[in-house]
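Values quoted throughout were computed directly from the atomic coordinates according to the rules given, and no laboratory measurement underlies them. Just so it is clear, the model here is predicted, and its values are computed rather than measured. Cβ atoms are built from the backbone, for glycine too; each structure is taken alone.
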Structure P
Amino acid sequence: MHDTNWRRAFLRLQPQVSLKNLEQPSVYHIGRDELYEIDEKALAFLARCNGSVPGGILTAEAEFVEYCLGEGLLEALSQPQPIPVTCYNAPEPSLRYLELQLLHRCNLQCRHCYLGDKKQDMLLLDDALAIAHQFSSLGGLRLLISGGEPVMYPYLKDFIAETSDLKLRRVLLTNGTLITKKNISWLSVDNIQFSLDGWQQGHDVLRGPGTFERTLRGVQLARQAGIPVSLATMIHKGNLDEFKRLQDFAEEIGATAWDIDVLCMAGMLRQHQDLTVPYEAAAAYRHYSYGNSYHGSSDGFACGRHLMTVLPTGSAVKCGFYEDEPLGDARHSLSACWLKRQHIALTQLECRNCRFLDDCAGGCRFRAPYPLAPDPAMCAFYGQQPIGPDQGT
């Protein structure tokens, strides 16, 4: 776009863009899941880009405007079309990622499910919506709609419809077996993450006979509906020779991300320990993963710095593995629960002198044998033996 064009045009934030006042003022592109850090002056300018004022009146910073137009953060309109612009203020540290477990029930009996025996707990629709709106008002970026199997949630259609105006990214975490031509028409989220734990043999070993074909059918329906898809895979003994085929499939469907992780000793896996792979052997397969769906450590702190989970009971926990350590009832105040969250600095970890700490970020605190210990899976991934606080490497 020529300089004079944007000066005459009415500048407006692109519909999938939101302003977030996190630790650093930021612009968030919901569709691309991209966060741009800016300064206070840029934030003040963008907050005025509501489609009612010509660009030349708003600013003389041509380079920044051209950059925002090129990145799809702003749009230039020939006529005024005003919209409200809100900048969402976050607590510190910011709560950026919320896993909302709508219910515990699931249609499958996966041999590795960390939730263990299924319960009947389920959030009421009004409570689920209130929590989602609280999260949005706290500057949240990514709402992970989870379960159990969230497609079994009887109010899912209403929940999706009534959260469509929230300025955050909604990701549905599903096994994919219950997605149909009928419900895909209203599953209008920003991304659907499918659990795909191998090719046919490997997947069915973990999740049950026939589940592979049903999951693939769900993936294809999502793609046909134009909904971006991502994949999540657990490394287990039944899928070690299937990762190349999975890689080809991820490329074929244009998966936006592929999360790969090792099994955690919790829930049903305690009864099926034969599925586990030694961390040293599993490490080679994590290199297949890619994408921006990780929501772990940051800013010198261990995992969960910006993440919290709400269980179907309404109880908030630091993540789903910590059901027995509640932070409070999110139905009363999500913010109050978040402020109770304790964060572990990387300098507190026993492996704080490891040269890979900045990349590893301490790994998973649940997998570590105790709170400040090294995560043995990440030690294996970086080719290290777990080390103590005064041992360099």
Structure Q
Amino acid sequence: MYNRKIYDTQLSKLKGLPLVKVLTGIRRVGKSTILRMFRDRLLQDGTPPDDILYLDMERMEFANILDAAALHQLAASRLAHNGRPRFLFIDEVQQIAGWERAINSLLNEGGIDIYLTGSNASLLSSELASLLTGRYVEIPVYPLSFAEYATFRGVPADTALFQEFLIRGGMPGLHMMTNDEEVIRQYLGSLIDSVVLKDVVGRYSVRDVDLLQRLTAFLADNSGNVFSAKRIADFMKNERRSVGVETVYNYISYLISAFLIHRLPRFDLKGKRFLEVSEKYYFADMGLKNALIGYRHSDINAALELVVFLELKRRGYTVSVGRLGDAEIDFIAERSGERMYIQVCYLLADETVSAREFGPLEALRDNYPKFVLSMDQIGGRDHNGIQRLYLPDFLLADAIPA
């Protein structure tokens, strides 16, 4: 197992604080491994095994933990007060009915450091949010970064590996696969089926599974494009499938809750407000998207945008799309009072492309950092105060260049 330092560091900083730590993310993104490795490090650092209770709710061993009462009884008995810090880990906690009440009670009783994982965003929009207001912290887990992918593969992070990364994506289970592209595609396809069937169809009792699958494919094919639910409804109508706008919005919300897609709002930089229509949606992972609709080099700009978007989210940025008049800025990234603007393109092939990418950034009248990221290997140049960088270098940097 490989240590994903970004998450281990976050958990280490939060250790011992009276907060419930909740790892969230799409199925098989590595939440369970991160949790187990943190548990193992506690043991290596001298925490007595009896002071740790680890529940993997996908194992039959814990099939009898059906509700909040059973969970509380087990945790209270196994982690009785002994004057030492005690730790409770629950993997896929949403499988326990009413788990929120048990966790709230254990937190109030004190002395137990609680760590959870879940594969549905409703985890944090349910009763937990009201019971534990201000007493939990979410740690979103994303697919492997390019740097992590190189570590998992054990090879240099060169141009050839980056092309492989664009095709295969960053689901951690890939490092256990052969290099057979068909086997990889089947594995990723099974992950999509699992998310759609278990975390969407099963959880929300979706009746029209075919419509949901068509919508998922449409969102994958249009990842990074601006569109509305009405546009999707019109597309389905052309496919001879009648569907209302409300149904489209509901299905999209289900896919967002399952972490299969991410919604990106648009921000009007002149009006200083978020726009209520025509959002963008990005798929959870390049490999999952390609397994669904196939990889096309003609979509390279969209692929690069997705990779940069996920990197920004992984680093803790709040991300939106910027609108400046008729022009668009790919990403506005904000974190702890910082802001930066990013344009992404494949190659700055000519003056027309350069004007399209640099123009909107030049029109901004603030002093926040501005970047144009591309696959041109002549990076590091300054263009009217805008930094031009080789995109893989941006991904591999330990910190975003100032």
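If you work out distance in nm of label points 7 Å out along Cα→Cβ at positions 5 and 181 for P, Q, which one comes out largest?
P
Given 3.9 as the derived value for distance in nm of label points 7 Å out along Cα→Cβ at positions 13 and 269, which of the supplied structures P, Q does it correspond to? Walk me through the numbers before you get to the answer.
Working: P: 3.9; Q: 2.8.
Derived from P, not from the others.
When semi-axes √(5λ) of the Cα gyration tensor in Å, for residues 237-316 alone is calculated, the result is 25, 20, 14; to which of the structures P, Q does this value belong? Each step should come with its number before you reach the end.
Numbers: P: 25, 20, 14; Q: 22, 21, 14.
Clearly, the read-out refers to P.
Can you say which of P, Q returns -12000 when helix-only ellipticity at 222 nm (-39500 (n - 2.57) for each DSSP H run of 4 or more, over all residues; to 500) is computed?
Working: P: -6500; Q: -12000.
Attributed to the structure labelled Q.
Taking distance in nm of label points 7 Å out along Cα→Cβ at positions 149 and 333 for each of P, Q, which is largest?
Looking at the calculated values, the largest one is P.
I have 21.9 for mean count of other Cβ atoms within 10 Å over residues 173-180, calculated from one of the structures P, Q. Which structure is it? Kindly include the intermediate steps, with their values, before the conclusion.
Values: P: 21.9; Q: 12.5.
Among P, Q, the structure yielding 21.9 for mean count of other Cβ atoms within 10 Å over residues 173-180 is P.
Could you figure out which one of P, Q the value 5.0 for distance in nm of label points 7 Å out along Cα→Cβ at positions 53 and 245 was computed from?
Details: P: 6.0; Q: 5.0.
The structure behind it is Q.
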